[in-house]
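Have a look at these structures, which come just after this line.
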Structure I
Amino acid sequence: MNPMLLSEIKRDDRFEGFLIVRSADQRASSNGKFYLDMTLADRSGSINAKMWDGTVQPPVVGSIVKVRATGNEFNGRMQLRVEKIRAAEKKDEVDMSSLIPCAPGDPEQMLSDVVRAADRIADKDLRLITCELLNRTGDKLLTFPAAKQMHHAERSGLLHHMTTMLRAANAIMTVYPQLNPSLLTAGVIVHDLAKIDEMDADTLGLVSDYSVDGKLLGHIVRGVVNIQLAQQKTGASQAKALLLQHMVLSHHGIPEYGSPMAPKFPEAEVLNMIDTLDARLFEMNEAISRAVPGGFSEKVWGLDNRQLYRIPDDQLTR
C-alpha cells in the first residue's frame, strides 16, 4: 500500500510504492549524460519523475512499476527524484484501487453473477443471443470501464453498471409482475456490451481513445449490429432479436442523449429508466463524496451542471 498519494507529496518526502507509467523516455542532458524522464500516476493525479541513471531502460507505458523516490521541487512544481524502479510482479499483489478508480465489487464475482443471470433467462432465443454476446467479449469484460469520463469510468465499471442494473430490474419486477423477466434481463445485459467495440481500453481499465468503430458508429448502432450477428450465428428467432435491438436503440431515451427512437414497450421503458437512474446516482455519489458535509459539490457536467448538497451523516436517521 502506498504511504501517500502523489497529490500529497512535498519536497524531501520519501515515497516507496506502486505507480502507473503514463510516459517514459530516455533523454540526454546538456552534458551528454542520459536520464529517464517519466510521467507517473496514481488515482490522485500524475507527476513528472526523473531518474539520473542512463543505464536504466524506460519502463513500458501503461505498466505498473514499484518506485523508491524523493519529492523534489522544480520551477514551482513537484517532481520525483527516482532512486530505484522495477516492474510490478504478481507476488506484489498491487492494490489497484490506490492507482485508478475501481469498481467496488470483485470482477470475477460480478462476471459470475452476470453469466448466471444470462444462463437463467427462460426464453431460449433471448438466452442464446445474450450468451453469445457475452462470450464474444471474452476476458475484456473483467476490466472494461463503462465510459471514458462519465459514469462508471472505472476499472470493471461496465460490470459494476450491469450488475447494479440487474439488481434494480429484479426489484422492479417484484412490483410490476407484468414485465417479462427474460426480455428485461437480456436487455440489461446486452444494452452496453458494444462499448467494448466503442473504446480502446487497456487491462487497467483506462481508455486511451474511442476506436474507429466508436467514432463512426458508436455503441448503440454497433450493439444493434452485434445482436443481428448473434441471432444469425445461433439461429435464434429474428423477431425476438428485433425486440432486443429496439431496447439497445432506445435505452438512452431521446435523440438528445443518443437514441434515435424512444422506448415503445414496457421493458424498453424500464431499461431506459434504470440505466438513467444508475448513471445519475453514480455521478451524484462521486461528486458528493468530494464535498464537505453540509456543503455543495462542484458543478457536475453530466447532471446539467448542478451543484449537489452533501447531507451531514448525523442529520438523518436511517
Structure II
Amino acid sequence: MKVLFIGGTGVISSACATLCVERGFDLWLLNRGKSFRPPPRGAKLIRADIRKTAEVRSALARLDFDIAVDWIAYDVGHVKNDIELFKNKTAQYIFVSSASVYQKPPARLPITESTILHNPYWKYARDKIACEEYLVEALRKESFPVTIVRPSHTYDRTMIPLHGGYTVIERMKKGKKVIVHGDGTSLWTLTHHKDFAKGFLGLLGNDDAIGESYHITSDELLTWNQIFQITAEALDLKPRFVHIPSDFISRFDREWGSSLLGDKAHSMIFDNGKIKKIVPDFRATIPFSRGVREIIDWYEADESRQVINEKKDRIMDLIIERFESIIKW
C-alpha cells in the first residue's frame, strides 16, 4: 500500500515510519526536511510545507495514496485543509489526536474510546476535540474516510518525559530540589514510540478502522513518584523531591499548569481492548525502566544535547521557595 505521512520524523511518527518501511509499505513523507531525525532509508521524500496549500497541492498533483496520515494537525483549519487536499486522493485518512481529549477529571476509570471528550483546562486538548468533531461531521456528510488515533504520553530516546526536560536531570545532578506535582501518587502511562508503532501499523489500510477512534498506550501503570524515582535510579542519583499542588504550580507557570490540570495531574488508566481487538498481535513490551536508560544514554553521548532552560530552572526555584515559605508553620 502507498502511504503518505505528513510529518513523519517526530517523536511518535519516526518509529511508525521505520516500521512502515520494514513491513514493505510504499512510504512517502511530506515535510520541510528540518528534523534532526533522519527519514528511514527507503522512504520517498516530498519537500513541502503543509501550511502552504498551493505548494502542497502542486507537489501532490499527480499522486494518490491508499492512506494519508497527518501527524501535525492541531486545529480545525488544519483538518479542513487536509479534507480539501485528500478527499479524492486517499481511501483512508488518519488524524493523530491526543488522549488528553478525554474528560478531565475523569468520571470513571479505565478510559475507553467512548469516554466523553471534555477538557476545560487545556487549549491543546480542546483544539484536538474540535478537529475530531469536524472530521466526524465530514465522515457523516461527505463519507470522508477518517480514522482517529489518540496517543497518550509517548516518548523516544530524545524525549525526557518530565516537564523541563534535561533541566530536571541537571537539577538532580546538582542536588537541587525537583518538583513532583501533587502527592506523586496519581497513576500515569508512558508509552515507548516503538510500542505505539506496533499498534498503529495494524490500522493502516484496515477497512474496519474507518469511522473509528483508538487510543494506543502501554499497559504499564506508574505513579509519578515512581517515574521520577526510576529516572533518578537510571542516573544513579538520590534526588530531593518536593511535592507541590498542581494548581499552585499553575499560578507561576500557566503553560505547565494547563498540562497538569488538563492532563497529568489526574490518574489515567487506559483500556486498550479496542486496539487489541483490531490488531490482535499488539502488545507493549518496553517498560519505562528500559526506555529511560535509552534516554540517559542518548543525552550522555553528546554534551550538546544537554540543554538547560534557565528560565524554567528559575521558575522551579521560585515555585519551591514560595511554596516552602507558606508551608513553614
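Calculating distance in nm of label points 7 Å out along Cα→Cβ at positions 33 and 89 for structures I, II picks out I as the one with the greatest value.
Looking at structures I, II, which one was Cα extents along the principal axes in Å calculated from, given that it came out as 73, 52, 37?
On the way: I: 73, 52, 37; II: 68, 43, 39.
Attributed to the structure labelled I.
For distance in nm of label points 7 Å out along Cα→Cβ at positions 193 and 241, which of I, II scores largest? Present the calculation step by step, with values, prior to reporting the outcome.
Details: I: 1.3; II: 2.7.
Evaluating distance in nm of label points 7 Å out along Cα→Cβ at positions 193 and 241 on every structure, the highest lands on II.
Who wins on relative contact order in percent (Cα under 8 Å, 6 or more apart) among I, II, i.e. which is largest?
II
Work out the source of 20.8 here, i.e. which of I, II gives that when mean count of other Cβ atoms within 10 Å over residues 17-24 is computed. Mind dumping the intermediate values first?
Details: I: 20.8; II: 18.0.
The value was obtained from structure I.
Each of structures I, II was scored by mean count of other Cβ atoms within 10 Å over residues 145-152; the highest score is held by II.
Bear in mind that the values in this text are calculations on the coordinates, not laboratory data. Nothing here was measured: the structure is a model prediction, and the numbers come from that model. Cβ atoms are built from the backbone, for glycine too; each structure is taken alone.
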